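K.L.:
I've put the structures underneath this note.
Read the figures in this text as sums done on the coordinates, not as results from a lab. Since this is a predicted model, take the numbers as computed values, not measurements. Cβ atoms are built from the backbone, for glycine too; each structure is taken alone.
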Structure 1
Amino acid sequence: MSERLDVITTGEMLGVLAPVGLDSPLESAALLATSVGGAEVNVALTLARLGHAVGWAGVVGDDPFGRAGTRALRSEGVDVSRLVVDATAPTGLYLKEKTPLGGLRNYPYRHGSAQSRATYADVDYLCAGRGLHLSGITALISDAGHAMVAQLLTAASTTGTHVSFDVNIRHRLLRGRDPAALLRPLTEMCDTIFASRDEARLIFSTDDIDSLQTRLASMRPTTLVIHDASGAVAITDDEVAKVDARVLNVIDLTGAGDALAAGYLSGWLDQLSLRDRLARAEHCAAHAVVCREDSPVTISRRSQPGTGEDDR
């Protein structure tokens with residue numbers, strides 16, 4: 001990562017296994033399709049497809065999922081030159097299947113993964129980009145992960161790096177711990193926060209826009225983006241922008257929040273207005289929910305609002 005990148009991110013890469021077409025239950029599926037996932041990986045892939053210079057750092061196992069994921073990132077132009085391979089631990093993995101009512105059920109296998117052992121020493125160069133993107137998943141996966149995120153935030157405060165943080169609570173990773181106690185101190189060290197409405201209630205005890213705007217005025221973060229199935233709202237201490245989610249034939253909701261974060265960061269990099277950043281964020285999320293992959297393979301620079309090109 002010799003040249004200054006637009007955004008660098010770190011987090012757990014995951015191998016993904018799902019029934020071909022997502023139509024069969026895992027127990028009776030004859031064929032499983034493999035792909036790559038992980039919240040920060042999804043953000044990196046989406047930003048790269050939008051034409052930004054992106055780096056992803058993390059620790060993977062010396063196994064097929066680690067190698068396949070690395071190839072997938074590299075093929076999209078993501079800088080993985082500082083990736084670490086741990087031959088003594090596996091790359092994380094999760095399986096997903098469609099439920100009878102059309103939802104999705106995930107079965108993660110993260111315990112003891114290579115990324116859960118990652119420390120600040122593995123990623124201490126991450127504040128070299130214009131932006132650093134982190135998530136609550138990395139902070140919850142292990143004590144080492146939480147310490148790593150805290151150290152990165154401290155380092156970023158001295159370099160002037162813009163830090164975005166996706167709360168991204170995974171209840172299986174909480175193991176009975178209080179998400180507000182673990183994650184709120186981290187969010188208060190960031191510049192931009194992404195959270196679902198449910199996560200906003202858990203971390204900030206409210207999802208009321210006026211209350212959040214008042215609270216934001218006394219915090220370090222300058223922007224809070226909250227979202228749910230109906231759309232997204234971007235809040236600063238002096239402005240609120242809203243955009244409705246479009247009606248789509250949803251195939252897979254996995255990765256929609258990651259695509260939304262990537263779209264917003266793309267708009268920030270392009271110096272768009274708050275409203276136009278949010279429009280781009282929603283556009284990316286829409287691409288994510290109509291494909292089976294965890295990151296929107298149909299997204300491109302040309303498809304984005306605010307680029308001067310025709311909208312898709």
Structure 2
Amino acid sequence: MNHLKGIHHVTAITSSAEKNYDFFTYVLGMRLVKKTVNQDDIRTYHLFFADDKGSPGTDMTFFDFPGIPKGTHGTNEISKTSFRVPDDTALDYWVKRFDRLEVKHEGIKEQFGKKVLPFVDFDDQQYQLVSDENNRGVLPGTPWQEGPIPLEYAITGLGPLFARVDNIDYFKKVMEQVLLFKEIDQEGAFHLFEVGEGGNGGQVVVEYNPVLPPARQGYGTVHHAAFRVEDRSVLDEWQQRMESFNFRTSGYVNRHFFGSLYSNVAPQILFEFATDGPGFMGDEPYETLGEKLSLPPFLEPKREAIEARVRPIDTVRSTKAIEKEYE
């Protein structure tokens with residue numbers, strides 16, 4: 001069986017695509033590599049923020065479903081997304097940056113032997129920065145070269161994914177027996193699982209919490225998380241494997257930028273399996289990634305109607321000189 005290669009992307013829900021674009025571009029310094037619409041609901045933007053080249057394992061994506069209420073955090077949810085930074089010194093830079101820009105954070109902490117910096121955005125979406133100081137395993141991506149963050153401090157990809165569940169015995173079996181992760185550490189209620197080459201780019205932290213009420217999905221919460229597979233043939237293997245354990249799957253879905261397979265593995269926890277390719281540069285050159293509305297081939301004939309329906313968002317950066325901010 002071809003094991004999962006690590007985290008592919010995380011998709012969350014935002015109250016405002018405009019605020020979300022500003023926060024990820026000018027506060028976090030991640031590159032918008034694709035501006036498109038939800039393929040199942042063309043009223044909804046789908047924004048992809050990633051590293052400089054849109055590498056798999058580096059992208060955080062967002063829907064802005066019209067009229068959706070604010071979500072509430074609780075148990076049975078994908079609870080937090082991590083972003084990798086080069087080392088512990090980078091976290092010191094980010095504390096000062098968050099203080100200056102009034103981003104709520106909890107200060108530098110340590111978990112599983114790594115320095116982390118938990119923070120939230122304007123929707124109370126839960127994040128943390130994690131230091132790659134002594135990291136081994138899945139390689140980081142390439143920081144956005146033209147972004148506002150000095151490259152020695154910049155975000156290089158996704159770190160450990162967090163899930164919170166009320167049935168740890170069941171979820172542990174899913175992680176180990178079905179998804180082929182290994183539990184490598186535990187701190188109190190937190191269980192650390194690892195897959196593929198491991199390290200920050202191949203880990204999931206599962207929190208056992210039977211006390212909190214169930215989470216309610218809405219803006220400020222995660223919609224689903226995806227794990228990397230090499231190609232379509234491996235994706236088909238995973239479809240067969242999931243169905244052999246009696247999990248229902250979506251079957252193969254062509255997302256244009258990658259191939260996908262979806263399965264609900266626990267209450268309110270949707271996992272996706274996604275291929276590494278073909279990637280984000282098939283319809284836009286490197287220099288202007290994310291600046292125009294990108295549509296998959298089956299929606300391209302409807303471009304005029306879609307552009308008339310979705311409000312325009314100015315995402316042009318190639319004509320701007322974005323200064324590095326050292327404090």
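K.L.:
So relative contact order in percent (Cα under 8 Å, 6 or more apart), computed for just one structure, reads 15; which one of 1, 2 is that?
P.N.:
For relative contact order in percent (Cα under 8 Å, 6 or more apart), the value 15 is produced by structure 1.
K.L.:
Distance in nm of label points 7 Å out along Cα→Cβ at positions 126 and 150 was computed and gave 3.2; which structure, 1, 2, did it come from?
P.N.:
Structure 2 accounts for this read-out.
K.L.:
Could you figure out which one of 1, 2 the value -10000 for helix-only ellipticity at 222 nm (-39500 (n - 2.57) for each DSSP H run of 4 or more, over all residues; to 500) was computed from?
P.N.:
1
K.L.:
Out of 1, 2, which structure matches 52, 46, 35 when Cα extents along the principal axes in Å is calculated?
P.N.:
Going through each structure in turn, the value belongs to 2.
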